[in-house]
Structure formats: C-alpha cells, structure tokens
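The next part holds the structures, each set out as structure tokens.
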Structure P
C-alpha cells in the first residue's frame, strides 16, 4: 500500500494541528512497513518540528504553498501527477482541490467553524464549509481525535458512523518531567508569579476566556492576589475584548511560549483551568495532567473523554460554577493533590506509539475495503 500524506500543516507557523501531524508522523513512519508513506506536496522527508516557522526551507515552503493556493483558487487539481501509484491520499483541509481517481481519507479535528461560527473568522468558516460541501462526501473514511467529534459528524453532518474511526492523540514524554533548573529559567524568562492559575491556548472566543475572567472577578481580591492568573498562547482572533478584560483583571499575559519551555510552565503552575466551549481533543489537558497539575475543565465535547475522572468539570457558560471550582481546588490541598496524581496516571494512557499503531491499522482497513 502506498499512502500519500498531506503534510501542508508542516509548512505553516502553527502549534496544535502541526504538533499532531509531526508527532504522529514521527511515530508512524518507522512502523509503516511493509507499506510506503510519502509526504505531500513533494516533501522528501520529515524534518524537525518548529512551531514558529515552516519545518522546511523558505524558498521550498513558498513554492509549495503557492502551488497549493494556486490549485485551490484556480480550480485546477495541479497535483494529479503526484498521486500516480498512490492507494490513499490522506488530506488536510488546506488542500481544497484534491485529484480525482485516488481514494481520499482525512482527519477532522473539530467541526466548530460550522457548529460555533461566532467563534471563528470568516476565512475559517469558508474553508470548513468548502470541506463539508466538496470534500467530506468524497472521503472513503475519516479519522477523528475523539468519540465526541465522531458523534458530532454523525449527528450534524450525516456521516455514517462506520466511515469514522476515532483515534486519540498522545502526549510527549517531556511533559512528565521538568528539571528545577528549567523551571527556574522559565520563571525568570516570562517573569512568572508564584502559585499561579494557568491557561494555555490561543486567545480566541472558543477558548472561553471571557467566562474565565468573569469567574476570576467573583473571587476575593485577597484570593486573586494569592493565586494570580497566567494566560499563555498566541494572539488568535476576535480577541480585542478578551485581551482588554484580561488586562483589567490583572492577568499575566506571557504571549507565545517556546515549545522547549512549555513543560516547565505547566510544572510551575498550581492549577490548570481550561473552560473551552469545544475541543476536538484538548492537548493542553494532557500536557497539564502529565505535569501533575490539578485540572478544571468544561463538561462538553471531548474534554471529559480525555480527562476521565482526573478533573473537576464545570458548565462553560456558568462563571459562578467555574469560580466555585477554582476556589474549592485551591483551598483543598488534598483534592488538588489527588487530581494531580490522578491526572498523571491518566496521561500515561495516551501515547503517540498507540496513536501511530491505530492510524496504521486505519489505513490498512481502508485499503482492504477498496
């Protein structure tokens, strides 16, 4: 079996989706035999991951992205020659004009551009609407990162359940440990306060930071002083009001944190709060749990599926519920400790080796049915 795997996200400046593809491919390529896997568009090999820029050279990146965009906007499937001999083309939503004549599969990370359009810029919505209208019907099989996304594709988009396979993500080993020296360096680099409450994610509406601010404002000033709020992540979109509210409540905004520093950022935190309105998986949950940080998160979408019994769950629309949960965990050291230990055990159940093995089995099942 010859698999052509769309590596377009590896050409982007990105975090979550790019991290998924790179981590999966790093573990899938070594076990892919007796099959063959090639990276599209004309990426000869997997190179080290860099969230801040393309994983490939500047000129090569520009040429490949120009080709993808030219195909998308011209309506011409320019890549037909690359698929000659491929048994499966595994797509990402970046490729809107896939060639004819080759079976297609794809990973659908989350359907929120349609389910929660108010949380997305128009570009995201248009891209996903095109995917739903033109690509989704052509997919012979679909991967999702959770049973929650699978259920939503069945319920809201009419995709037959038998066409969808849920495969959880893994978590990198370095999140389980961070040296005191690295923790100290990260504290100094980002001027971190002590005993902080941490959020990690893009500053955009789906992450529900307004509700987090509303909850934080319900806590006493003395409590907030003892447990300052730290917000880490890229700027995102539709964030002007979010940023203003965070500044008003005195949140410490680190901006984007280097991947090398991220494990130590979690290890230095006293509590991790993740009140997102929807997550297809929720990698920050696993990262925080691996670091033995107690977790509070939303009781919707994939978050309970990922955290299991190792988190306190809240209604993401109820700031009072979230405020009570924050106060309860931080005022009860035994509860915080139990959550941290439980989270660490839970995180050990998610490995990239398992993700790669299940993804390989997915491709084999698809090929067997052709």
Structure Q
C-alpha cells in the first residue's frame, strides 16, 4: 500500500504552499516542465502555462474558479509525439477524464506525462468569473476556496458554480499519479498528498514530506458532496429529458443555435481534424434553401442546427466527460451541457462504460463483443 503524505500550510497561505510543492517537483532531474494554471497579468485571467523555470511558479493558481478551457487538449498536443522529457501536468478531474479518453483515441500518450490531480472545487462561467475576480484575483481565489472548503458554498453576489460543476458527481481525481486532497482537510494546518502509482510514489518519496493518514472526515465530506451533486444531476436529467423528448421540443431547445460550432471546438474529446460540418457537405446550393422554404412557407436560418447537434451526440455521447465547456463556449447560452450529459449518461450506461474512468477499458464501438446486446440482436 502506498504511503500518504501531508503538505503543511501552518505558516503559509494554501496557494503559496502549493507553489512551493510544484517548485520542488519541477526541480527534480527527471521533470522537464510543469503545466499548471497560472494567473496572467492580462485581464486577471488564469490559463494553463508550461513552465520550465521554477522561479516562474509564482502566481500559479490551480484553485481559482476560472475554467476557460479543458487543458486535456493541451496535454494531448504535448504528448502526441515524444517530447524528450517528462512533463508534470496539474489537472482537474474532468480534464484527467478527457485526457484518458484522448489517449484511448490515440490522440495522446501517457509515457512522458506525470498527472497531478487536485480535488475540484468547481468553477464559474467565464463571464461570472470576470465579475467575481475583477478587482483582486489573488484575493478572490482565497475567498473562493476558503468558502467552499469551510462548507459555506461557492455562491457570491448572485454568482454560483457553472451548471456542469454543480452536477458533477466526480470531484475527486481518478486516474492520476499524485492526488492533492482538499476536501475534509484542515487547510490551515495541512492538506493531503497521495501517490496513486509507483511513479507518484517515486516522486513523493524524494520530496521528504511527512507521512500522515487520510482522516475519516475526508471520506465523510466527499460522500456528502457526491450525494448532493448526484441529486442535482438527476433533477437536471429529468428536466432536460422533459424539455427534449420529441423533435419539436428539441428544435425549440436548440432554436437559438447559430451554427458557430464553438461547442465542437471547445469540446476536449471532439478531436477530428476535419469536421463534416465545416466542409462543403452542408454548403447547400442557394436554390435548395428556396425549395425548402417553399415546402412549408418558411425555413429557419441557418439550417442544419438540430442535425448538427444530433450528429455530435451520436459521435460524442460515449466519450462525454461532463466538463461543460460546450455550454461555456456558447454565445447564446444554450444549455448544451445539460443535453449532452443527459444523453451521454444513458448511452454510457447502455454500454456499461464510464468515459475517462479506466484507461484500460476500450471505448464503445471500438471492439466486437459477441455476448453484447443479445436481447437486441437476437443471438443466443
């Protein structure tokens, strides 16, 4: 059984302690770089930054409620071909799940990647984050994590977690080399650092952190949070199903879609280099639009919006990891995440598959199983 360690925070603010921890990892000979969210001077924004110089780890901020993109897309890009050194990557649980799916889809490789997963406290929508952190980003992050971890919640001045975060029942990192545990910990004394693989244990054993035991109240805090999130998720499923259970309702649900395809671009597991929807396949002849309009007297423009989303659902529902970036990127605030999570839950349940959970489990439809769906195909 692997040991657990504690990162002491008695004499330091939590973010400072994490910065020192990341610095100690980057200073190890086998770690060439670390990819971690960092506060940038431009517009008070937190973005993933690839750092090779330990002195540049000031202002890294993995606890900020900013989530402008799913960083798995960056990790995929960095790991698709050999890079010549190990990179430590600090990721949210949904980012880890997305990267696991991308590895299965041959879009990334874990060989040179050390995953550091951190308990996810959630994030705000982009616009809400800018309102929340407009004056003091550093102070706002501390205010955010202190409130969440003390049980007071993430709501400030009518700003609350993004819908995807409020229904996320997987806030604890799964497939990871090193876990940073926050829930159920006394963050004014120490937080939990756990190796989850031999690679993680090899790294932590050289950092000389004091050993500790995982407190029972951590499990209690996690179980309470998951139960609350699951209840919210199930209500969302019921409401979304009711709102989209026939073609007329689905058309209404997606009525404000303008075919910008932002949701496709933002989706971390939508990886095709050339999408059929940005080829000439849907560049219809002008006369075709007129014929369609004449058939019913009118036609909504742009066309193909519902077909676009149905196609994405068919392609991506087995791989959806629920990060919510599709909704975050929508200029017209269509609840895309709610639709995708609702359909994905049913699809993945049918295939007995959970996207991003097990790197060894092959994605649905990627292999033939003779015993699968006997009740459908009628083979006995």
(message) To test your reading of the models, identify which of P, Q gives 3.7 for distance in nm of label points 7 Å out along Cα→Cβ at positions 3 and 339 when calculated.
(response) P
(message) Please compute distance in nm of label points 7 Å out along Cα→Cβ at positions 19 and 75 for structures P, Q and give me the label with the greatest value.
(response) P
(message) When distance in nm of label points 7 Å out along Cα→Cβ at positions 163 and 211 is computed for each of P, Q, which one produces 4.8?
(response) Q
(message) Starting from the value 14.1: which structure in P, Q was mean count of other Cβ atoms within 10 Å over residues 59-66 calculated from?
(response) P
(message) If distance in nm of label points 7 Å out along Cα→Cβ at positions 27 and 291 is calculated from each of P, Q, which structure is the one that comes out at 2.0?
(response) P
(request) Kindly point out which one of P, Q the value 21.5 was derived from, the read-out being Kirkwood radius over Cα pairs in Å. (result) P
(message) Given 60, 39, 32 as the derived value for Cα extents along the principal axes in Å, for residues 123-274 alone, which of the supplied structures P, Q does it correspond to?
(response) Q
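Bear in mind that the values in this text are calculations on the coordinates, not laboratory data. Model, not experiment: these values are computed from the prediction. Cβ atoms are built from the backbone, for glycine too; each structure is taken alone.
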